[in-house]
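Right after this note come the structures.
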Structure I
Amino acid sequence: MYLDPMSGLMLPEGTQLASVSRRIGAYFLAFVLPVVTLGIGYLIWGAVVWGRGQTPTFQVLGMRCWRPETGRVAGWWWMALREVVGTMVDGILSFITLVISFVLMVSTRERQCLHDKVAGTVVLYDPNKVLRQ
């Protein structure tokens, strides 16, 4: 573990907070993958990788959700909270909450969107797969 000077969080060696550009890429990739996998494939894929702290787009881009509170990768239930409940919170007021979520990601030290705040997660870039479970 090391202290990330940008966020002030203790992060596993070999990882770093996912960059804003990588997070934006994941957002747009999340529109393409469900189409390519015919929707149902995306849902099944998501249910499988949630247990590893990932979404399908995160898996493609080498990212994982990390819970600084526990020092572990977010498990299936935390990912369900993040993806289902957090995304509903994100979409309640639609455009307004999406803008708020984006502003939070760009302006906070931990780069957390609303759904990250709901689940207590941060998104890490894990290029060497040190968090592989």
Structure II
Amino acid sequence: MSPTIDEVLEQARRKLVRIEPKEAAAELANGALLVDTRTEAQRARQGEIPGAIVIDRTVLEWRLDPKSPSRIEQATDHQIRVIVVCAEGFSSSLAAASLQDIGLVNATDLIGGFQAWKAAGFPVQT
């Protein structure tokens, strides 16, 4: 029998050491890549995190795989710290687990996503 999405999410999260907004802000200030995978419409409506890199979820692995010819310049090796952010912290867990599957051992996600970031009072630009 196929797993439910909730079971897949639970399995993905077992791979991660997920972090709270305060930790994400500190890591961003120290050079971690905070990657926002929300849609353009979500970012326009909700705002953006200053310093976050926007990467569409459909190309995330290609942009962050250090071996990919389509990688971003910051994707220098498999040790880079990547913190994935979505709207509420669900799809980001799946994305971070996928990044770990391609060898990005320090990938994780933000518990509660953008909504938690904003609720914690961290900067948001519109």
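We did not get these values from a lab; they are worked out from the coordinates using the rules stated. What you see is a predicted model, and the numbers here were worked out from it, not measured in a lab. Cβ atoms are built from the backbone, for glycine too; each structure is taken alone.
Taking helix-only ellipticity at 222 nm (-39500 (n - 2.57) for each DSSP H run of 4 or more, over all residues; to 500) from the coordinates of each of I, II, which one would give -10500? Derived from II, not from the others.
Where does the value 98 come from, among I, II, when volume of the Cα convex hull per residue in Å³ is the thing being computed? The read-out was computed on structure I.
With Rg and Dmax of the Cα atoms in Å, for residues 47-86 alone coming out at 9.3, 26, pick the structure among I, II it was computed from.
Values: I: 9.3, 26; II: 10.4, 32.
Matching structure: I.
Once distance in nm of label points 7 Å out along Cα→Cβ at positions 55 and 95 is evaluated on every structure in I, II, the highest one turns out to be I. Work out the source of 3.4 here, i.e. which of I, II gives that when distance in nm of label points 7 Å out along Cα→Cβ at positions 15 and 39 is computed. Answer by label: I.
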